[in-house]
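Structures are listed in the sections that come next.
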Structure 1
């Protein structure tokens with residue numbers, strides 16, 4: 001069996017090598033010729049899976065090691081009888097921890113979470129652990145659960161100091177999210193509020209964000225995702241306060257969880273048993289242990305130092321901003337390289353934290369953020 005796979009998926013050759021001959025390739029470069037005689041296709045979000053790619057192929061199974069599926073024509077696959085699997089929730093913790101890291105200095109604010117699925121619900125848990133007031137918006141969940149905690153967008157935007165987006169990218173239907181954040185959306189936001197997008201670049205309208213930063217309507221802008229990736233808008237990059245190259249879900253743990261999920265789905269498709277899991281092969285965390293003995297009068301500073309010692313997002317921001325100096329073609333290439341060569345980041349649960357007498361007040365907060373505590 002021939003399996004074409006994105007070469008940037010960790011352990012993909014090892015795992016899928018059990019099932020057939022793996023042909024690793026750059027994800028953006030996978031073409032119709034490459035998959036013509038393939039039986040399986042394993043991708044990430046950079047590969048557009050549609051009729052132009054698969055019409056003349058022998059592919060019977062497509063797996064994407066991502067939580068999103070906007071790069072896949074699901075109707076086409078269903079019509080062709082091609083089996084499909086995604087990895088929902090695989091990197092949700094990683095995204096939530098990114099959000100925690102960049103907003104830690106904003107505790108005690110009101111946060112509006114737009115989309116309360118795998119990622120948004122984890123952000124909610126961590127925001128509450130930080131003592132933030134949380135407002136939730138998720139129209140599909142509001143309809144199916146009838147729970148009053150899910151508020152209308154018009155009730156969230158005027159009250160939130162921070163608005164963070166965790167929605168899938170969809171073009172149609174009652175809850176379409178393409179260009180959800182436009183001039184009208186921003187006009188409803190509280191003056192000086194902070195906007196964070198770590199979902200998909202198409203969820204925001206770049207021109208609207210630039211106008212809102214120029215007018216001062218937005219107090220700050222944090223972006224991990226961009227329209228037209230990898231050809232990002234340099235003017236928008238320069239207008240952001242925190243920027244990163246679509247890596248918020250790029251913890252090593254999240255990546256491995258995604259490929260394991262797709263491996264199991266492929267094995268189920270082939271009616272084979274799967275117990276493969278390379279998690280034990282991941283590098284040790286940068287901070288395996290931290291002993292908090294005396295927090296003094298500034299527990300928030302201690303908490304901030306703990307989180308940044310585990311994941312310092314400022315390096316991601318700095319590396320992306322360096323791209324602004326490059327010509328457009330080289331900038332796009334380097335954007336992809338930043339993702340391909342991303343440093344190993346382990347999730348908070350891999351760091352064990354202990355507490356001295358002077359720091360016990362931080363224990364429930366640290367535990368709520370997902371650290372291992374003792």
Structure 2
């Protein structure tokens with residue numbers, strides 16, 4: 001059996017295989033509420049045969065949305081709107097579902113990608129004031145965010161806790177905290193965006209403080225065995241910025257604080273980034289952190305992993321414990337089926353699909369259990 005299709009555990013959460021669908025923003029919510037788009041989209045991905053589905057970045061407060069069309073979980077109406085999406089998935093799939101809780105910080109109040117992206121001008125009817133570690137925009141031309149006060153920080157931590165409690169009440173199987181891609185927690189981590197001189201700025205210990213406090217607060221509000229993981233950008237790809245050495249210290253601290261898994265991405269904090277993009281370009285970052293963690297928590301690798309044999313080779317080399325397949329999964333939502341065919345493995349599928357097995361691949365698809 002190829003290890004891509006062997007089980008793995010994220011604390012109490014058992015995954016049938018090591019293929020993870022990472023969070024990918026759909027920018028299709030209304031007032032933070034899931035719509036029929038989400039029911040169709042996630043219902044489709046839940047039939048992929050992957051081991052875990054992570055829902056898109058879900059804002060913990062209104063000012064923390066990337067765009068006006070982001071999912072939110074800062075009120076009960078949003079939880080109620082997400083409930084039928086989860087019910088739709090679980091009627092036909094036993095795949096575990098995780099949610100990514102996020103705050104965009106200074107990268108909030110943006111247009112949707114297909115509408116040009118980027119920060120909205122302050123006089124735009126859909127714009128709102130943003131907040132960050134320091135009063136510095138992502139681009140010099142962006143509206144300046146407010147520098148978070150200690151009261152703001154307390155409110156943000158409580159917003160993560162409230163959204164986490166709603167996530168648990170909805171029956172979601174795990175939570176991922178978003179500390180990557182230049183969003184608020186990453187803004188506190190990186191010396192390029194954090195110029196504070198209080199307990200949340202300056203030293204590495206201080207810059208890590210908010211991420212660790214959010215993790216602690218969320219875990220304290222949930223059952224002890226409920227999995228809470230973290231996604232990080234392991235490097236800014238900018239000289240003098242957040243890097244893999246600092247990420248190693250953060251990863252070890254996260255593990256010590258009971259983090260269930262580490263999802264390793266990179267970049268998106270600073271426009272001067274120089275990213276060596278190529279197949280599996282972020283995998284060495286995951287490998288470095290996995291070796292430093294020495295088995296204390298599982299690591300998900302992601303970043304232009306598009307081929308089954310490539311994914312398997314990463315696991316064989318001990319570079320990661322699980323593989324995130326993102327845009328390739330959007331392009332081909334049956335990516336795990338094809339990976340199983342190429343590797344001579346099997347994958348679960350709804351019984352309605354069993355008769356579509358390719359000739360010569362008998363046993364590729366196995367009837368999925370129900371909840």
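Values quoted throughout were computed directly from the atomic coordinates according to the rules given, and no laboratory measurement underlies them. All figures in this text were calculated on a predicted structure; none of them were measured in a lab. Cβ atoms are built from the backbone, for glycine too; each structure is taken alone.
What to note about this one:
- Across the set 1, 2, distance in nm of label points 7 Å out along Cα→Cβ at positions 18 and 274 reaches its highest value in structure 2.
- Comparing Cα Rg over 2.2 N^0.38 Å across structures 1, 2, the highest figure comes from 1.
- Test item: distance in nm of label points 7 Å out along Cα→Cβ at positions 74 and 330 calculated as 2.5, pick one of 1, 2: 2
- Highest-scoring label, criterion being distance in nm of label points 7 Å out along Cα→Cβ at positions 210 and 298, among 1, 2: 1
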